[in-house]
Structures are given as structure tokens and as C-alpha cells.
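So, here come the structures, one by one.
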Structure 1
């Protein structure tokens, strides 16, 4: 049995443009939590998340990576997503697996196109969101950047902490109302976020107006409610590389981010035809419902399917169906992932993220269930970016055609933004993707 419960779980997607510092932050958190002895770097290819040889060669992620750690009573699952435009689909695919989306911004660069896209997709999916402003030790005009964040994403973007001592530390402005920061008086920012939070709780608002202040304990529940309702988007400042604000962010995850029972549930589609309707998992339901959000080819265990369990439990003793297939699946083993490492566990509990290997019937988007809710069950589709780049490919000879077809089928099962079609006018077989690097990586994977 797991040493934690569903209420202990925090599922977080790290999203943002390329090179903003997502993987560096994940590495720092793993070290702080005692999961790794020393901190690796992206530049040296020694991080837990960028473990693939191609990721080391290119110097950035090409697929999402899953890690976990325990901290302050919380079991935290992190999905570290790639920021390169060519692998944007991997970031989008991770969003239905989590309760909280973190959008990271490089303080020295500011808001990028990918930042806006990722924020809008998460907002459309009704995900609680947190904006992290990273690299504050190497940036100026952070007050201007905060104004731009609020102008771009709304006045609900309120700082939880503030840069201090010329970017060498951070100071809490949510539970603390005194002190100075690099961008202004802490009291002013404290008033701003408290005003934002109490607006979702009429009784607390009345008490606040009468007393002029409320305790952090009184704000805890309304804070989480404001997150779920998108009435609040917390903004946090940090420098992951210099370990500034990392512990504060981990404390924030453990104490204020929603667990699976508190988050906004994912939407599934059940039944067919006129009876088709939307359905939401409860996370405390008894019948297992899980969806696959990542498929990869692992050199040790073969085809690896990573899933989010939305309710119920999954173990080798349980034989779920997939989609409308009446034949039950055989799950020989279930795993927790720590980068490239797989740790076999007895079962995956509701709300957790797990993986299974060598199950041919599963692919990206598959839903595992026991047919008690419906014979047909699919997760509501995501708005994936359209592949705009094309490359004509051909087998070297007739004997290689079968192998080429198998390789392309395998790649499409792993990547929802990859398409293959044959041009009627020329007869060319065309591989389509999100960009030159995207296609180059896929061709390398075929070799």
C-alpha cells in the first residue's frame, strides 16, 4: 500500500517557454526533498528529467518527464514539460493529468508567445494556475514585469512573495504584512492579495471589513477556493539556480496547492450517439478510471504508458478495459517514475500518477475503466497545435517499407502532434510535425 493518501497528493505541471529554468527548478526541489544527493545541470546533461541522449545532445527537453518527492506531508508529482515550440504538444498533453499548472517566466526575457498560449490553454481547462518569475538575481525592472503580467493575464495575478535584497532573497507578502522589497512596500502587496482572496468568501469579507485584518489560517480555505475559481493567480519570484525562493515554493505546493479531491475534475465523454454526455471523475469513486497522457519507448521495459488515475485503484490484480474494448487488460506490473527510473509498487491509488509497460492495447489518450460507469469512455480532447511542417519520406527498398510503416505507427502513438499522409497528386508519403527540430528528432528516433 502507498504510504500516502489521495489528500496528500499534489500533481503539478511545470510549463513555460524554452530555457526559462523549469528543469533546473525540478532538480533543486528533488535535492531539497532528499531524493538526489547533488544537483545536476541541463548544460552537463546530468539532470533527472533530461535523461534521454537526444535531450542531452540538444540541451533541452523533447518529452515530458515525471518525478516525485515527499515534502512537509505532501506527496508531490511533477510533470516537467518541454518548452521548445516543436514539442509544445507534450506540454498540452500533461495538463489533464494535474490539478495545478505552473507557468514559468524568465525575468530577463519577460512574457513570450509560448507563455500566453500555455496560460490560455490552462485557463480554458479550468486549471488552477501559478506564475513563477525565475532568474530574479539576473534581472532589472521586476516591477515593470509584474505590471505586464497583470496587464496580460489579469488583475487576479497577485504576488505571494516579492524579490528582496537586490534579487538575493524573497519575502512573503501573503502571511506577512511588514518589510520592504525590491519593488515596493510589502504592506501594499499584502493588502492586494488579501483583498483578492476574501472576495470569494462573504463571511470572511465582512470580518475583514470590520477588523481590518484576518489571520493566515482564516485565509487558507478561501485562498484554495480562489485558485479553483480562477479568481486568483498567485505570482511567485525565485532564482532556481541560486536556490532563492525554492523552499518557499515547495512550502506553497504542500500547503496551498489543491489535492485531487479539491481540484477541478477532468471531463470525460461517456456513452455514444444520442446518449453521449459529459462525466466528471470524483477522485473518491470506487471504480477505476485512468487516462494515458504519455507513451514512450523505454530501452529496458519497452512500450511505457504513463497514466493519471482519476478515481479507484489500479494494480496487477485489477483487469480494466480500454475504451469500448470488452477484452480486459492484463497489467503485469505498475510503476512510479523518477525520471528514467521505474519503481515497481503494489498499486496506484486514486489521484496518483503511475505507469504500465508492454500493454499493446494502450496508446496516447486511452482511458482504462471497468465499464461500470459506461461501456464507452473517452477523455474530452485537447486543442493540440496543428502540424504545419512537412517532410517527404520514402523507404530505401521494398523490404524496408514494412519497417517504415511500423516505425511511423509507433511514433504517432507516442506523439499526438505528428501526422502521416500520402499526397494524392505525387504519391509522396509526408511526415508532418510542429517544426524542423520536431521532425529531425522523430527521424532520429526511427533509426
Structure 2
């Protein structure tokens, strides 16, 4: 979740001596996670330092000119022999900067390459919230400090979002904020909660509707807010009435007294923030779970009184940045969670992988690894470090870490979009993307789009 504001200390030779959280940033609060604090130690460990070309069962180091020539020539051959949909651009959230994650799609959008729906992590929840709120943005994390109740629903913040967890604990210390955790597991967050509710996995719709029914039946809702700002309350009321105490207990395994306790807390402790975990929507009924939980703040008269992820809350024309607005056609989009079988089936002849380690992170990894091992598939991996995925590549191209480049960051916890400054010099060629782009366009005999 966290997007840390960092202060990097350099030595006389420009080497990084330390990485610390920015104490002036109200969300980062002067600390970062152990990974962030040690990131500079990874700069020179296990790095992909140059282009590499597969030679049988090993890789041979090559220069940039040859590396770019091999990649662009093979891509040109695939485009000439097959349709552009036989080319797959596979990327994800390894780096979320606009210049790293979005801008490189210009090449693949211009080619017309197949891309994925980016649904592996949080897309179901975003779409679920958008059905009711038009957009999935909610409270800003800094607002946690002004809350009387913070509910971490399916959200192990103590591990996955230490800065939001720190804000919640600070609010509890300063103003007596109550912290409720809803999680089937006794997580680190649950162990520190004022109230831990333990529903059966996948039963959160029932629990949410039980709370909603309790709020409605006890007149804890804000009817004026509902009348002015919402639609469909009468339908929701009818649906919620079907979730009787007995039915909720049978499905969730939670005693009704705890449902009442949660509902009473929502009613008496205002304002509140409902922190909806991304893991909550990683199941068949995940989107419905997110939707049901998101109704609770609205019933209480709290406009967007939830947090899911605010990365898309800023108005950024990604279509223009990615070149999609300039392309002749819309690319074919395939489901990321079902990608392994498509790759195994040989539907793609050229796969370019960036900002992702799919041989370790995609569902059905065995099938995916089998697919990228096919003799009729050419695989290029653009990566900062040697990973499981690079083992299957025909060509490995080196990439810059966030410490070695400038970018523009937009993410969940930022108060505003922020410049990402280069912290240290790099030994890599920073212009290889543009060289690939120019080479491919030259191969196709097409001008370079603006």
C-alpha cells in the first residue's frame, strides 16, 4: 500500500549511505519499512548489468547494439508473420511511476500488442466500488488521525501498510480512537485491536449485511444524508432485513452480540473510517464483499468514509501518456488471472515482460512456465535483477531501480502526485527504451508518433 517519501543520504563518491523516511511527510512520519531502508544494498547485488542473450542452457553477455538488434529484429519478424495480437506486453506494478509503468506502453499500443487487464491485485474491488460511487477513491490516509473509529476489514495493516497502522495507533493514543479488526486470522493487526471479529473466510457479505440490518433496525442511520445523496435505500433495506441474526451467525460463525457491538461502535463513534483490504476481493464473491462493506459509511452519513486504494483518485490522462489515445486501434485485453493457460496454449509468439516476475506471481505458475519455455515463443524480460522469470528469457534487458531514475509518482497514500528524484548515478544505458522504439518503427517503416 505505502508510497514512502524518502530521504537518501549520499557519500562523497555519490554512493548511497542510508535511506530514511521523510519526517516532514505526515504519512511517512520519518520511517520506512525494512525493505525500503535496505533497498540501496540491492543496487549492486544480483543485478542485470547488461543485455544477455540465451545460448542453449546459459546466457551470453552482449552489447546494447546487438541486444537491441536481436529484440527489434525478432519483433519485426513476428509482426510480419503473425498479427500484432501474437505479441504480448506483460507488465504490472513493479514500479508505479508514470514514466516507468505507463509511458513505455506507447510502443506496444502503437504496435497493437495484446495487453492484460491488470486485474491480478485489486481490480475487482475498484470496479465494485465504482458501481456505487462512480470512483473507488475514499478518505485520505492522513484523515485517520481525526477518526473516532477505524475498522480494518480484511486488512492486516500492521504488516502490509505500516504507515496507516501507525496513524491509527497514533489516533488511539491522542484521541482514544477505537480500532476494530475483522479478519479470519489472528493477524498482527488483530492482536493489537480493541475488538477482533473473526468471520468464516468468504462470509463478509453476510457480516456486512448483518451490521447494516442492525443499523437500520435501531435507527442508527442518517436519513437526511441518505435522502439527499443516495439512491436505492428502500431496496437495500428490504435486502438487509433478510439477514436475520440467526442467518448471519450460521454463515459467518460470528455470535450476534459481536455484530451488535460493531454496529453500536459505528453508530456512536463518529467519524469513522472503514479500511477495506485488497485481499478481501481475491475470491469469487470478492467484489460483492467490497460493495456490501462500502454501504456502511453512506448509511451513517459519511461521504466516502472508506479506504480501498486512492491511486486512481488523481485526474491523469493515462491514455495520452501511454499513447493509446494516439493509436489506430484498441489493443486486445486478456485476463491476467487466466493468462497462464493462454501462454501455455501458444497464442503468443513474442512476450515482453516488464515490472513483473510472473513466473513467481501469476496463478497457475506451472502452466505459465511451460508456456514461456515453448520453442515457438520468444521471451524478452526487462528486469532490474535476476529472477525466476529471467531464467526463461531469450533476451534479458537491464532496467533501472527507482533510486537510479527520475519519475512522477501517483499512488495510494500520497497526498498529491510527486516528483521522484534520481538518488544516485547508474551504470546502465537509460535511453534503451527509445532506441528499441526507434528501431522497431524503422523496421516497420513507420514514423514515430509524437
Structure 3
């Protein structure tokens, strides 16, 4: 009905959907649910919720012995095009404001302070918020006319207001399969040359019946080339056996994939030259506590004395101990404590926020008074490793090993090009599935 009477409509067209909506509307008017009449002597409870298309509210009171919550009024309306652009917090606040306006004759000057139930926890701090935008400031001035308390309720329990707010979803959601990219700027799909060769070769060596439906069968003559492309390109960075198998299994299949991949990696000359041997740690290590969110606990270290490349001789390695994501920052020289602080602010803190803890070795940059004062002002805890014990900062040391191996693999012929490959090294490390998390 709203769509039919929308501004700009030339004429009203009676479609089956419109007639059905009109009949439903008449039934709602004539067969309203049984509501309790509001009692000014009792406490009011307002339940509010908002969706991407509408808002809903329920006015209730407790009656009977023992007291039970009964509805006194329902409210629901569709959001206009401007309101649909509000963020979640403003939509939830709009639902509360509209409910107060709808039932102002009951709520303003009520004998008892009433309760507002919402599934948006941030609204609990509305009265104590120090920063409000212009819209929120206007609404807060309106809220001062009421005596109420905002209480958080999980969304699974706020079902009545949630159902009212979602009444308009089916009429507004119109999923479209059309591409959002204009067809005039599309040249051609990107496709590996090897995929064309596989398709051509399958004419003489068709896929067996046991080939998974979502994977591409690789004929015998092209298997070594496929493994080489997946394992040796800068986008993957000569990963280990498990990581290479994971990349292959995403798209390809043949019966002996795992065995041939293991043999290929063990015979890879670049891996044998650049990879460091792994030995068991000496003694029992006590692991650092596991962070609870990304980029709250980071570890940092330097790789120094590299050949000059585009004016850089040092790399600052930063790794998030929660997600294992890394940032690799080239530097012209080994920085001072103040320069280290500036680099972290410009390349890490400005994107991911201030961490709670920074793990580093006992280099002069991290034991200086400048670094201590910097972290103290930002409320960052400084964790220094034991002397001559790099295992304490194992995650960043392991990252440095992988980074050194990567640069050796692609820059051993021209060592002054390592800074050009640094972004590919970060891309490769962040794209590999980590054994500790199971995700990239």
C-alpha cells in the first residue's frame, strides 16, 4: 500500500498483491488482538527494535498475580529512504524516539519511571554519552521530557518488537542478479593459460568418474606445471607441503596429488637452498597468553644489514599474535626509539588501533626511556624477552625466517630488488592458512 501511494506514482494499479494487502489490512482493523487498557498506576514497559526496513515497538504492563506482561499497544512503520541509510545505532534510537512520540500521552509524566527494552547495548549509555551528532543531540533533548531507564535484552528474547520491525522486508527486498559493474568497462575474464591447456588436453584424457564435481581434473602431462605454478609464484611464496596442498585442493584434483606434491617440494632447489632447518626448542617453553581480539597484542622485530634497495636497508616486522596477520615496513636504517614510535603510529596504530601489549627483544630502541614514556602515555604494556632467548618472541622470529626465505627465493640473483618483493611477501604470508587458526 505504501508503494502504491508513494510520491511520483502516476496512477494506482490494483494488482493481486495489492488486493491481498488491502484485505489483510481490513482484517487487522476488524480483528485486532485483545489488548489491556493502560493503567496509569502501573509501570510501563516499552520494547523497541529496528531492522533495515522498518521499526517496531510494544507498550506493555504487568497484570495479575503473579504479575505477567501483557501488551497495551503495538506500533510499526516502514523506514523512508533517508532513514534506511542510518547506521544500526541511529535506527535503534529512532525506534525509541518514535515510540515515545506515539505514546507520549501515557509516558510523559507517568507516575512511575518506565523501562525501555532494546537489543542494542550501546543505547544503555545514551544518557552518559559525551559525544553526540546533531541528530542524536536533538533526540536527547526530546528524551529529557521522560523519566525512563534503558535495559539491554538479547535479540533472541526481543521477538515481539523484532517481528514488528521486519514486516516490510518482503516488499522492499528485491534481489537482482545483474552485475553492478557496467558492461562497457569489462574487457574479458581473467584466466590462467594453464586452464586452457587443461581443457584442451582433457579431450584426449577425459576426467575419471570419481572426479569431484567442483574441482578440475589435471591430466598427467600438466601436473608438474600446475604444482610449479601454485608453489613457486610470488603470490604463494614457496610455502610448505601442507600450505601447497591446501592451495591445490581448492581448485584441482587427480588421484596422486598429495604424493606428487610432497615429492616436488622435497626436490625443490629453491626451498632446499633458502629454508632453515627446524629444531626442537631447548627446554620447556611457557606460551604467551592468547589474545581475545585482533591487533590487541602485537610482536615486533627488525631485520637489519640488508643490501641497499631503493634506499632501504632494514625491515620492521609487525605481527598480530591473534590473527597472525603481518605488516612489513621497509626503513632506510635501524631507527631510534622515537623513529620506531612514529613508524608504528603511521603504519600500524592508525589502521588497527592502539594495542594492549607489545612484545619485543631488548634492543636499545625498546629499553630506552623514550619508548617507555611513549607506551606509558598510550597505556600500552611493554613485554621484553629474556636476553639471548629469541624463542620468547617466537611468532615474529618465525615470520622473519619466512620473510628471509621468501626474499632469498626471489632475490638471490639480484639482491638489491628485495624492497620490490616486500609487498608480495606480506601478501603471501597473509594469504596462507595458518595452522594455529585454520584460516588466513
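Miscellaneous remarks
- Which of 1, 2, 3 leads on percent of Cα pairs over 26 Å apart, for residues 48-167 alone, largest value: 2
- FRET efficiency 1/(1 + (r/R0)^6) of positions 64 and 88 (r between Cβ atoms, R0 = 25 Å, to 0.05) derived as 0.10 - corresponding label from 1, 2, 3: 3
- Of the structures 1, 2, 3, the one that 22.7, 82 was derived from, the read-out being Rg and Dmax of the Cα atoms in Å, for residues 184-399 alone: 1
- When semi-axes √(5λ) of the Cα gyration tensor in Å is computed for each of 1, 2, 3, the one that comes out at 38, 26, 20 is 1.
- Comparison of 1, 2, 3 by distance in nm of label points 7 Å out along Cα→Cβ at positions 384 and 408 - largest value held by: 3
- Per relative contact order in percent (Cα under 8 Å, 6 or more apart), the highest-valued of structures 1, 2, 3: 2
Computed from the coordinates by the stated procedures, all read-outs in this text should not be read as laboratory data. Being a predicted model, the structure only gives us computed values, none of them experimental. Cβ atoms are built from the backbone, for glycine too; each structure is taken alone.
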